[in-house]
Every structure is written in C-alpha cells, then in structure tokens.
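*Asks:* Structures incoming, each one as structure tokens.
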Structure I
Amino acid sequence: MRKVDLCLSSEGAEVILATSSDEKHPPESVIDGNPETFWTTTGMFPQEFIISFHKHVRIEKLVIQSYLVRTLRIEKSTSKEPVDFEQWIEREFTHTEGQLQNEIMACECSATYLRVIIVSAFDHFASVHSISAEGVAISDLS
C-alpha cells in the first residue's frame with residue numbers, strides 16, 4: 001500500500017466541524033495543501049475541529065504546523081460516526097516568536113476521525129496552518 005497524506009482534501013479528508021470560523025481563514029484551510037492558508041480561532045479556549053477520513057486509515061506520523069498554540073490534544077475515533085473519541089496525543093508546545101510551530105508526532109493509530117483541540121494558547125488567538133497524517137487507507141466504511 002502506498003503511504004499518502006491522509007489529511008489532504010484531495011485524498012478525501014473533510015473538516016466536518018469547527019468551533020470557530022472566520023470567512024478569510026476557514027477550517028478547511030488546514031487540509032487544502034496550500035502553505036499560505038490557515039484556520040484561526042476567534043478567541044476563548046478550548047477550540048476544536050474534526051477531520052473525517054471517510055474510511056478507516058492507519059496513521060504512522062502526524063505533523064502539525066501552528067502558531068501561538070500552547071496545549072494541543074488530539075483524539076481519535078474508529079466509529080462510523082464522529083462519536084466515542086479517545087485521547088491519542090496531548091502536547092505542550094514551545095512559544096516560537098514570529099515563526100510557525102512545527103510539531104512532528106510519530107505515533108501509530110487507526111482512525112476514521114480525528115478531533116484536534118487547542119486547549120490553550122499563548123495569546124487570545126491561535127492558528128493551525130496544516131495538519132498532515134502520513135499513512136495508508138485500510139478499508140472503506142461499510
């Protein structure tokens with residue numbers, strides 16, 4: 001099986017929920033593959049978005065590019081619907097003044113959905129520029 005970036009919209013991924021939305025910086029920006037676009041929070045934490053893969057996948061490596069995120073939690077679900085999430089990863093990020101935070105997480109898991117939660121930030125606003133999940137599709141949802 002060929003490893004791909006499972007979080008790209010071109011691979012079938014979709015943001016199905018986001019707790020904040022700015023028309024200039026929509027949540028779909030994190031999966032569009034464009035390094036110039038990003039999703040921004042609108043203040044108050046926690047903030048979250050859910051990615052649906054529309055299939056069962058095995059993730060081998062996760063990379064998140066963000067700005068001003070202090071604490072990030074990622075939960076996964078293997079259900080057919082976006083329910084029964086369980087915590088997968090929680091990280092404290094380092095403040096990087098004027099540059100993106102680039103976090104690489106090499107943790108294997110199977111999922112149909114990922115919930116990305118910004119628990120806290122270094123400022124009133126934070127942004128996620130991209131999320132990349134290297135892995136393979138295991139099977140279709142049936």
Structure II
Amino acid sequence: MKVMSTRFGKIEVDQQRLLNFPKGLLGFPDARDYALLQTNDEANFFWLQSVDRPEVAFVVCDPLLFVPDYQVAAKPEDYELLDLKNMNQTQILVIVNKVERTLTANLQGPLLINALNRRGRQLVLSEKKYSTRHRLMDLNAVPKQVSKTA
C-alpha cells in the first residue's frame with residue numbers, strides 16, 4: 001500500500017505494518033489508520049504515520065526499554081474494542097516528544113495494540129503513577145557520530 005507522508009514523501013508500506021485505531025488518538029479522532037515505520041533494522045524508535053493525514057505522525061517506542069517495570073491494566077471495554085483474549089496478545093507503545101534537548105515519553109497515555117488483529121487504542125491511565133513527560137534521554141549526552149575519512 002502506498003502512503004503519503006510529509007516527512008518521508010510517498011512510501012510503500014507492507015499491509016502487516018498497518019494499525020487501526022477505531023477511536024483515533026487523543027486530539028486526532030478522525031485519523032484512525034496508521035503505518036508503523038521503522039527507520040532502520042536496529043531502531044528503538046518508530047514512526048506512527050497516519051495513512052489518512054500525511055501531516056500527522058508520531059515517534060513511538062516500547063516503554064519497557066526505558067521503564068522495565070512499566071505496566072498497563074486494560075479495562076473490559078478495551079478488551080472488547082480490541083477483541084483481546086488476554087494481555088499476552090498486546091504490544092504497548094508510547095508517544096515520544098522532544099522538549100528542547102530532552103526526549104520524553106507519555107507514559108500516562110500508552111497505545112495498547114492487539115498484535116494479532118493490529119487494532120489499537122490510546123489509553124488514559126486513571127492512576128497517576130506515571131508522567132506524561134517521563135524523561136527518556138538527554139540528547140546532549142548522546143555522542144555524535146564521527147565521520148571517518150580515508
């Protein structure tokens with residue numbers, strides 16, 4: 001399937017990389033279909049690109065990479081909407097933001113995805129255990145790649 005993106009231009013996306021969010025995402029209720037794009041094979045961060053709106057894309061990651069004990073409890077309506085049998089069928093992603101030179105993640109609003117049918121929902125956790133701006137890394141501390149010259 002061809003997807004138009006303001007960041008990447010026209011790209012070919014495998015059907016297996018498409019996700020459907022029946023209720024959209026917070027602030028984007030009409031953008032329901034997304035492609036999960038990996039920029040390279042070793043990437044920890046992905047792009048969640050709207051199929052319907054080329055200008056809508058989010059950087060996402062697996063929160064367990066940064067918060068090993070991160071847990072999400074789905075409600076009965078989440079199970080019904082996503083056609084979930086149990087949480088073992090799920091993939092959880094969080095939206096990443098860049099605030100000045102720091103990457104933060106919205107751990108309070110995770111994306112819960114049924115890995116079998118690729119249907120997802122953005123949750124708003126009722127517990128205030130996590131932050132909407134959980135600090136992931138300081139970009140000033142990330143070493144810059146050194147170009148090698150012959």
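Readers should treat all values here as calculations from the given coordinates under stated rules, not as data from a laboratory. Remember, it's a predicted structure, so these values are computed and weren't measured experimentally. Cβ atoms are built from the backbone, for glycine too; each structure is taken alone.
*Asks:* I have 0.60 for FRET efficiency 1/(1 + (r/R0)^6) of positions 80 and 96 (r between Cβ atoms, R0 = 30 Å, to 0.05), calculated from one of the structures I, II. Which structure is it? Don't jump to the answer; show the numbers that get you there.
*Replies:* Numbers: I: 0.20; II: 0.60.
Considering all the candidates, the number was obtained from II.
*Asks:* Have a look at I, II and say which one yields 17 for relative contact order in percent (Cα under 8 Å, 6 or more apart), as calculated. Show your work: numbers first, answer last.
*Replies:* On the way: I: 36; II: 17.
Only one of I, II returns 17 for relative contact order in percent (Cα under 8 Å, 6 or more apart), namely II.
*Asks:* Also, I was wondering about something else. Distance in nm of label points 7 Å out along Cα→Cβ at positions 24 and 40 computed as 3.6: which structure among I, II?
*Replies:* Working: I: 0.5; II: 3.6.
For distance in nm of label points 7 Å out along Cα→Cβ at positions 24 and 40, the value 3.6 is produced by structure II.
*Asks:* So, one more: Assuming 0.97 is Cα Rg over 2.2 N^0.38 Å as calculated from a single structure, say which of I, II it is. Don't jump to the answer; show the numbers that get you there.
*Replies:* Values: I: 0.97; II: 1.10.
Matching structure: I.
*Asks:* I've got another one for you. Can you rank I, II by mean count of other Cβ atoms within 10 Å over residues 32-39 and just name the one with the largest value? Each step should come with its number before you reach the end.
*Replies:* Values: I: 15.5; II: 18.6.
Going through I, II one by one, mean count of other Cβ atoms within 10 Å over residues 32-39 peaks for structure II.
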